[in-house]
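As structure tokens, here come the structures.
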Structure P
Amino acid sequence: MPSSVQHKRIRKTPAARRAEIVDAAASVALTEGLECVTLRRIGDELGVRPGLISHYFPSADDLVAEAFGSASSAELDSLLPAERAQGTPTLHLGWFFARATGASYDNISRLWINARHLSRYRSVLRDRVAEQEAAWRERLTDLIRQGVDRNEFRTDDPYVTTIQILVVLDGLGAHANTDTRNRPAEVSRMAATTAERELGLPHGTLTRPDAPLTASPTD
């Protein structure tokens, strides 16, 4: 005898639905590019009508900016956690370079290239790029200041050192769309070398083979 019980469809809260849309958009942005983040594309991804997406994001530009911000923030939290209960600043910085200069970082590098290009024409995205750049500078500067306070690092200006490191990382990341298999190791580790020089660390401190950098120090 068939059951008379009706399975009631659970409606997602506005906050949960919006988070779902942003997560889907961030995933598409990372794997396919920001140009593919459209109301219709994300609707197809979630199996809903584009009208539902536009209810939360009336402008596709708003969704593109949110997708970039979400993906970039998630990567920042992964590479440089705001809460660093375990490990020394040197360990955290070494772990940062191990992740930020490896092949696993290529997708986020491509996303930054993509976002900076599109931000020339999209003011909402341009503001979000500037916001994320400031967040990365603040997080890395904070780590360097902690290292200075603990006498692990030596620098007269942690902020300037942060800019120097990020400029090198951006330069290396600009080649994420090209074949870098023949790149010399000395070039690949330029960001770490810059940090070692500017922070008064012995050469190899941030990339030595015996450093326990295979997992996050917060794990």
Structure Q
Amino acid sequence: MTAVPVAERGAEIGRRIGVGLMYGLFRPRVLGAWRVPASGPVILAVNHSHNIDGPMVMGTAPRGTHFLIKKEAFIGPLGTFLHGIGQLKVDRTVADRAAITEALAVLERGGVLGIFPEGTRGDGDFASLRAGLAYFAVRSGAPVVPVAVLGSTERRGRLIKGLPPLRGRVDVVFGDAFKAGDGSGRRTRKALDEATVRIQDRLTGHLENARRLTGR
């Protein structure tokens, strides 16, 4: 029997912790989780408008996920915890080669990589994508699954202002997996730019559909 890599065990532990926290604090409504391939490499492309978006996806995705997370979060005990559950530290101010290598390694061993393609928190509308997602998708050949988290910023909680209302509903909608490349295997700048356009079309289309489905 093949041994499970330590990082994958950590990501699965993170998923279980996410399940407990997210379902304990909120009322996630999950649509389309079956669209995430049951095995093999996959990239979850998640919109990002609130700090709970990552933990919410970790707790609702059917597989343990390794998110690329800004290095500023890896401080003290929190940093140790994030490393322990298989999360990846990235310096967003440079082309972080160590983070790139770690992310590609996740995909090479058939794991799940989580990316906020907008690079940082914003309106969560996929309006401005960085090139990282296209690079990982084209370089690895892994399918991309768009994920829309809706409702995390609609209202503030009464007890904890920085979080949505406790027991409030947050919708997580998984879309159809797709390949970002054109099938040629090209990794040129032009190929990455074209892949970014294809990705943005699919992500914004998924977000619009998710809003129709959920009424948000």
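Observations on the model:
- Comparing mean count of other Cβ atoms within 10 Å over residues 47-54 across structures P, Q, the highest figure comes from Q.
- Winner on distance in nm of label points 7 Å out along Cα→Cβ at positions 95 and 151 once structures P, Q are ranked, highest first: Q
- Parent structure of the calculated result 7, 29, 29, 19, 10, 4, 2, 0, given that P(r) over Cα pairs in 10 Å bins from 0, in percent is the read-out and P, Q the choices: P
- Computed over structures P, Q, relative contact order in percent (Cα under 8 Å, 6 or more apart) reaches its largest value in Q.
- Of the structures P, Q, the one that -19500 was derived from, the read-out being helix-only ellipticity at 222 nm (-39500 (n - 2.57) for each DSSP H run of 4 or more, over all residues; to 500): P
Every number in this text was worked out from the coordinates using simple rules, so none of it is lab data. Computed from a predicted structure; not experimentally measured. Cβ atoms are built from the backbone, for glycine too; each structure is taken alone.
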